[in-house]
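Multiple structures are listed underneath, in C-alpha cells.
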Structure 1
C-alpha cells in the first residue's frame, strides 16, 4: 500500500487501473484510508477483479462501484458466477496497480504478491516491484507489455452489475452450507461475530472501532442488562497479540441493538476491522480478541462452529467448540 500511495503522489496520478485476484472489505477500507477519500473525486479508476472460489466479498465490490468515477469488471465473471463453488476455468491471480498522469504523460506500475485485502496491502510480508517510466522507451520496455495484457483482459471482462446480485446470493448460500450449525457438544471455548461494514466513528481518516451486536450478545461476555435509564451495560477487558490489555465499554443502542467498542485496530495489529470475523476467547476475567478474514476463519474454525445464527442484516455470529 505504501508503494501505491508513493507512486500516486510522485506522478500526481489522475488515472488508476487495479487488477487483483480478490477483494475484501478490509482491503477497500485500507486503500481508502491510505489514499484519502478525495481519491475518488480526483481520480478516474478502473478495477478488474476475480471471483474465483468465492474469495471476493461482493460488499467490497459494491463499495468500490458506488464511488465516483469508478468502473468495476470481473474476469470471466459470467462463467465463474454460475459454477459450483465458483470454480474457474482459468485462475485469475494478479496483483497489479497501474497509474497515469494524463497531462504530463507519466506512468507507473506496482507489481506485487499482495492482494486487495488488509493483509495483502499492509500487514503480511509481501514482495513486489515499483516502476515509474522516465521516458517513452522506459514505458515501452517495462510497462507496456504488462499493460497491454490487462487491457485485453479488461475488454472481455464482465461488468460487475451483470453478475453481482447472482454472485452475492449464491456466495451467501455457499457460505451458509459450510456452517457446521449444530447444538453445542462439549465445552464451548469461544464465540465470534462478523464485523461487516464498520462505521467511521473516529473520523473519516481513521478506521472505526465500534460494531453493532444483536440484542442479548452481552450474554457471551457474562454481562447483564444495564440499570434502568442507563445505556452502559458493562466493561470488557480485551487482550490481543499486540499491545497492552485495554478496557472498553459495552452499551445498549437506540436501535434495539448493542454497541461493542473494540481496541484501536491500528494499535493492536488488526489495521481495520471491516469485513473481518471477530473471535473472542474467554481468559480469566478478560477476552482474547482476534480479527481475521472470513476465508481464514472458515479454514481454522469451520469444523468447530456451533449454534450459528444470523442477524437481520445478514451478519452471522455464534460459538465454537
Structure 2
C-alpha cells in the first residue's frame, strides 16, 4: 500500500520565490531595479531581495560563488497540501529538512521545508507568504502573479525523463505541450509542464539523440510576466540603454502565444520578460507538438561563432560530469505531446 495520501496537489501549488547565489550584487541591483523595473530591498551585507507585488520576497540574492539559481520556492495553498507533498517526498526515501525561522523570514514565508531537486537545485515548499506593508517602489506598473504564481523556470537536461517525472511525482505536474526546434543543426525537444492554470511553470529542454547539456547554469532562463505591453517595451529599452546583454529580441512563442524578450543576467542565465500568455482551460486542453519556438522574432542578439563553440565545449564537458538527479522521485515520464 502506498504510505501517503495519493490525492492530487495540482492547482494547490505555484512558483513563489527563487534564491540566487552571486558575488555581483551591484550589477544585479542595477539589472533588477533599473533595467527590469522591480522593487528592491537591501538587507545588509550579502543579502538583497526583489519584489514584484505585495509579497515580501520574490527573489532572494545571497552572497556565494554559484552565479546561478540555487533554490526554487513553491507556495502551497494550505497545510493539508503541504503535508501531502512532504509525505510523498519522505515516502520515496528523499531527505527533507526544515528551514529555520531566519531562513523562512528571508524568503518571506511562515513555514519552509527543503529537499533535493533536479540539476542540484534545492526545492523549497512554503506556506503562508508574508505580505509587506511597504509600498512598491519600481519602474514597472505591475507584474502578473496571483493564484498561478509568478512565472516559470526553464531547465536543460541530459536526463529529461527523470526531470519531468520528478515534477509529476512531487507536484502532480501535467504536460501542456512540446516544441521541436533545430538550432545550428542541433535538434531540441522542449516539454512544458504546468502545476496550475499557468501554461507552464517548468520547461525541460533536451538535445535529441545526444546526452549533452549545453548550458553552464542549472537554470537556462526564468520568466516573469509584465502587467502591460508598455511595461515590456519600456523594460526592453532600459536593458539596452543600461548596457546589459540581450539574448533574444522581442518575439512571440508558438505554444503559449506570449510576447517576450530574453536578457542575460549578471550571473549568466537568461531572464525572460513576457506579456499576455494564454491560460489553460483544464476542461478542453489537449497536449500537442509545435514546430519551432517562435511565430516571429526572438532573434539572437550579438551571438558570435565563438559563443556557439563555447556552448558545445560546455556540452562536451557535461559528458564528463554526470547531471545531478533524484532518481527516487523520477517516477515514470509524463506522456509525450
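1, 2: which one has semi-axes √(5λ) of the Cα gyration tensor in Å, as calculated, at 39, 23, 17?
1
Out of 1, 2, which has the highest value for distance in nm of label points 7 Å out along Cα→Cβ at positions 57 and 265?
2
Taking distance in nm of label points 7 Å out along Cα→Cβ at positions 41 and 145 for each of 1, 2, which is largest?
Across 1, 2, distance in nm of label points 7 Å out along Cα→Cβ at positions 41 and 145 peaks for 1.
Identify the structure, out of 1, 2, from whose coordinates log10 I(q)/I(0) by the Debye sum over Cα atoms at q = 0.11, 0.22 Å⁻¹, for residues 33-136 alone was calculated to give -0.37, -1.27.
Among 1, 2, the structure yielding -0.37, -1.27 for log10 I(q)/I(0) by the Debye sum over Cα atoms at q = 0.11, 0.22 Å⁻¹, for residues 33-136 alone is 2.
To test your reading of the models, identify which of 1, 2 gives 11.6, 35 for Rg and Dmax of the Cα atoms in Å, for residues 153-200 alone when calculated.
Structure of origin is 2.
Bear in mind that the values in this text are calculations on the coordinates, not laboratory data. Fair warning: this is a prediction, and the values are worked out from it, not measured in the lab. Cβ atoms are built from the backbone, for glycine too; each structure is taken alone.
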